[in-house]
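Below: a set of structures, written as structure tokens.
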Structure 1
Amino acid sequence: MKGVRMGKPKYDQILVAAYHLLATVNYQNMTTARIAEAAGVAEGTLYRYFKNKRQLLFEVLKHFGDQIMEKIFQKVSPQQSYMQNLHHFADAFQDSLQRDIPFYRIMYKAFSELDDPEIFPALRDYFIAQLDKIREVFEWSVQRGEITVDSADLDLIVQHLWGIADGFMKRTILQINLPIQQREIEFTLSLMQAAINKELQ
């Protein structure tokens, strides 16, 4: 992972060091001292940018997660059909599963900290924001009249797609039946299209 915030090299160093540590070390075992050492800065310098390691976890998830989502949605457009957008989404997501395994490991480690009163709402808000991005893709098609579904059915479609993506992420982390094949992606998309068409009936 390279440049995070132009003009803030120490911030960048700390965030990237935390990213790599979180990918290999349990959150509870990750100390600010270890992060500072990995970043090549004094621990006091770390505290100039981050209040604690909890804030570092938030920043790692948000920054690198936003980068990944930006790449996944790069070719998605309001001018395209929902199936064209789903194909672009699926292709980019498949690439991300091969490229961004450390991030997905960090994300699932964060779920083990849901009892933390600050981590729980932060994770919840983050994932709601991601679901809203996916929902927007289908809302474009609703606005164009390509599909006609009410808000409740749209929520079901989005949650179904999110569940499929979650399954692929877990398979990648656990290294089950990898690599994910293109024909599997195509089959999944055909099932998704059939589910949407059923909702429209």
Structure 2
Amino acid sequence: MPIRVILLGYPKSLILYMDNLPYNKNLIGKFIAIGAENVVYSYNEGREVIKFPTFFSLRYNWNSQQYCKEIQDGYEMLKKYLPERLNKSNLHIYERSGKMTYLILEPFIHGKALSKNDLKNGDVKRQFLEIIAAKNQLESKENLFVDLFGSWGLWLSGRWKISNLLLDKQNQKLYLVDIGTARINDGRFIIRILVRLAKRIQDNLLKKYLNYV
């Protein structure tokens, strides 16, 4: 097994030889990205992307069954509050080697991460503010943190782009492409601190974009 594959967060060679999986293992393509909780590959000749949990995901490794339920519940909330702005995802939860796990299949969007410059467009600005309003409701009413920047965005690229908001080049529609959420008041102390820290950083970054509009 190549070391570089392990470092990407998921042993791809293992994927290719596992049976009874809810996807076609032969359609997995090139590596696209990795975050704190998911590693992303091209799928179905670039028509879709497929996401797996990373081996270092804290919440997944803490309790995979609970985490899978949190993803499922959070996804239902996102569909309720952001039905038009959510990239259509197929969430599959299944058991592997006695452990609950998941994968996510999503249509590939030919677009770019949202930047401040994109907000000069009135319709894009409207869609962005719609997402922010829904995010605020999810936080206040449902106790859910919505990850707009991704782990790399929170620490590195968030000043220039919002990585989990993709602007479709063809129709100028804005989509949230990460269905991961986290409970702001999680009962586990370490996770609660990390989620609140991420929320604080995200709120500070968003102020720069909101000031721009």
Notebook entry, point to check: Can you say which of 1, 2 returns -24500 when helix-only ellipticity at 222 nm (-39500 (n - 2.57) for each DSSP H run of 4 or more, over all residues; to 500) is computed?
Noted result: 1
Note to self: Starting from the value 1.00: which structure in 1, 2 was FRET efficiency 1/(1 + (r/R0)^6) of positions 161 and 193 (r between Cβ atoms, R0 = 30 Å, to 0.05) calculated from?
What the structure shows: 1
Notebook entry, point to check: Where is Kirkwood radius over Cα pairs in Å largest, in which of 1, 2?
Noted result: 1
Note to self: One of 1, 2 was used to compute mean count of other Cβ atoms within 10 Å over residues 33-40, and the result was 17.2. Which label is that?
What the structure shows: 1
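Every number in this text was worked out from the coordinates using simple rules, so none of it is lab data. The model shown is predicted, which means the values in this text are computed figures rather than measured ones. Cβ atoms are built from the backbone, for glycine too; each structure is taken alone.
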